[in-house]
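Pasting the structures here.
Values in this text are rule-based calculations from the coordinates and carry no lab data. Being a predicted model, the structure only gives us computed values, none of them experimental. Cβ atoms are built from the backbone, for glycine too; each structure is taken alone.
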Structure 1
Amino acid sequence: MKMTNVQPARHPNPTTKASALAYLIFDRPDLEKAEQFLADFGLQPVSWDESQLLLRGTGAAHFCYVVRKAPKARFVGFGLQLDSKADLDALARISGASGVEPSPWPGGGYYVRLTDPSGFRVDAIAGQTPAVFLPHRPPLRFNSVDATVRINGTQRPPTGAPEVIKLGHVVLELADFQETCAWYTQHFGFIPSDVQVLPDGSPAVAFMRLDRGDRPADHHTLALAQGFVPTYSHSAYELVDADALGMGNRVLREKGWTHAWGIGRHILGSQVFDYWQDPWGDKHEHYCDGDLFTADKPTGTHDVSREAMAQWGPTMPRTFTKPKFTPSSLMALFRNLRRSPDLTVRKLLTLAKIFA
């Protein structure tokens, strides 16, 4: 059936509940060029050989970014951290899942490899040894009209690439929107924080957070958007404060990297943001000051529009969501229009009118 208006919702009895977004995996033809951008962006190399580059932030993760040497640049998938090996046993029983295997990544532990309904690789990982936090500067203290915290002192944040604290979220575009959303809520316990809908009421974007019970979780760790082919939209990395974000903007401009959008503040999630493109045109976001929700916060529903993406700052440029048309993506578009229950020509024209 085409154009279902069922909204993404939390699952009453998920297979597991993921506790963190662990890492992203990219294929790149040039590891040196990848490292140059990511170092200027604020990630720190962990290991590097002829076939693979691993990088991290300052937070409690051994690594958060994997770059594999490959002839063609592409986004491969991501890892989700779980609390126990028993969770891995449950996921290994899902159709198409691997068995529970020792993890080859730093920190060890075990993992199960899955493929979501849109074809992205998803590693479920548990039992890693704890990572050591790396030092980062404390957030700057602000004088305000109601609270004076700094007298006879100055603010001088260090000049240089900002310190990425952690990988915050990843955003994917999908042809099979409903099935893929349901897969993540069912098997990893994701909770839709906010859903943006088209004029006919059909969902277009789902911002989904981790279910950590009474412990606050980021407004979204995974966001899924209706598209015509499965593809990477962007990933986001938390900085300590807005000065770090502004310094990152200056450094990346001076290094000659391509700016995508910002600086501004999102409406859904509230993050102060700034987006940059890596050498292959994939968007990477610096952010700070995001919303935190506990599990009992209900899902919000909102109309989708370009103007709804930011409270202040520049309006989202049309280039930000412009699709990359290639012969293979055009073939996939026509194939998905015939087979996906979520796609119609009318829906695509509506999305193009809003975002193109």
Structure 2
Amino acid sequence: MNKKDDKKKPFFNNMVAIDIRGKEEENEHVNTLEIDTCIETIRYILKENEGENPSIGVVTPFKKQKLKIEDRLKDEKLKDIKVGTVHAFQGQEKEYIIFSQVIDSPLKRRIVDFIGGKGNMLNVAVTRAKKQFIFIGNVDVALKTKNYLTKLIEYIRKNGELYSLYYKEDEVSKHVFDEEILKILQPEIKLEDDKIGHYIQSNFIEGILHDAKKHYKFLKYAIENAQKEIYIMSPWYKENVIDDKFIETIKKLKTNGGSIKINFGYNKGNRNVANAKELAEELSKTKSLGFTSKEMAEEIANKMYENIGKESFIYAPPTHAKILIIDNKYMCIGSHNWLSNAGKTNEAERKKEVSRLTTSPKAIEYVKEKIFE
């Protein structure tokens, strides 16, 4: 895997990490979102190798995850894919090896140490790959284990390709927002018969939303039609999005019993700000104002604190992910800064923005619990 890379294969490197933030089933050692991602990854490899019949193996530390992946492969009529625990793969090689980590917390020390406490298990997994090794799992958890999982991810970040919707864009692959790969990063879509579902069906293309102006229109529609809650994560905020109408709309949702949670703040800084003036000073000091002025940042914060409360407009740096969650049903995540980009510049001059929709309950649950604070 450390040999010279031709960059022509799927995911463009010998060593790949796909950052998937799904919840592990309680006491089951099964991660459904990772299973979905394994299936989509296999489809992508087959599509990129059409007519070549590539050999593919899926390796996981846990027997229950192995069995669930095998069941899904049968359901999806994907044949000739070898699935096994790490020990079952000793002595076998495949061109492509997909490794499903499963775990969703570094605090589960027993299973964390089982996977990466020694180098043996990961060594077997990586060395089974003749052409490409693909890690699927929670990259943040792997980095926090401080064992061989951490060493593996650090190696991939330095020498391979990291695909993540949760890190700063300059820390991840330049291919991260390619549509085919974006679908792999957030695979599950099941629309409901409601206003938001109908809007998505009419305006998204295969679960993908393009262009800053379309993102802005969707944000406005979402906060006007949400029934229970809106969660927004955006590194920066600006007056062209958080205007008086925006504030009135989210105030109305909160007045009607709905909940609002907005996280912002790009660079790491002191979270203990007492008021809007201190917040604006902190944003300026940490270079987290984006394209707004310190005076306007203070004015917006004053209005937000007054209308929805400081508990709903939360300075929580460092914030790098760009996320919109509606009614605990729909989550959009991608490159668009929801609270600072209204797409008002000329279309030809607008930066390409793209977000992927998911309706995966486990993905939404994880993001709400672990990413929002």
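So here's what we get for this one:
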{"item": "Entry that produces 25, 15, 9 once semi-axes √(5λ) of the Cα gyration tensor in Å, for residues 21-92 alone is calculated, selected from 1, 2", "result": "1"}
{"item": "Highest-scoring label, criterion being Kirkwood radius over Cα pairs in Å, among 1, 2", "result": "2"}
{"item": "Of the structures 1, 2, the one that 19.1 was derived from, the read-out being mean count of other Cβ atoms within 10 Å over residues 61-68", "result": "2"}
{"item": "Distance in nm of label points 7 Å out along Cα→Cβ at positions 69 and 117 - highest-scoring structure of 1, 2", "result": "1"}
{"item": "At a computed 1.0 (distance in nm of label points 7 Å out along Cα→Cβ at positions 245 and 285), which of 1, 2", "result": "1"}
{"item": "Which entry (1, 2) yields the derived value -11000 for helix-only ellipticity at 222 nm (-39500 (n - 2.57) for each DSSP H run of 4 or more, over all residues; to 500)", "result": "2"}
{"item": "When FRET efficiency 1/(1 + (r/R0)^6) of positions 45 and 189 (r between Cβ atoms, R0 = 30 Å, to 0.05) is computed for each of 1, 2, the largest belongs to", "result": "2"}
{"item": "With Rg and Dmax of the Cα atoms in Å, for residues 197-340 alone derived as 16.7, 48, matching label from 1, 2", "result": "1"}
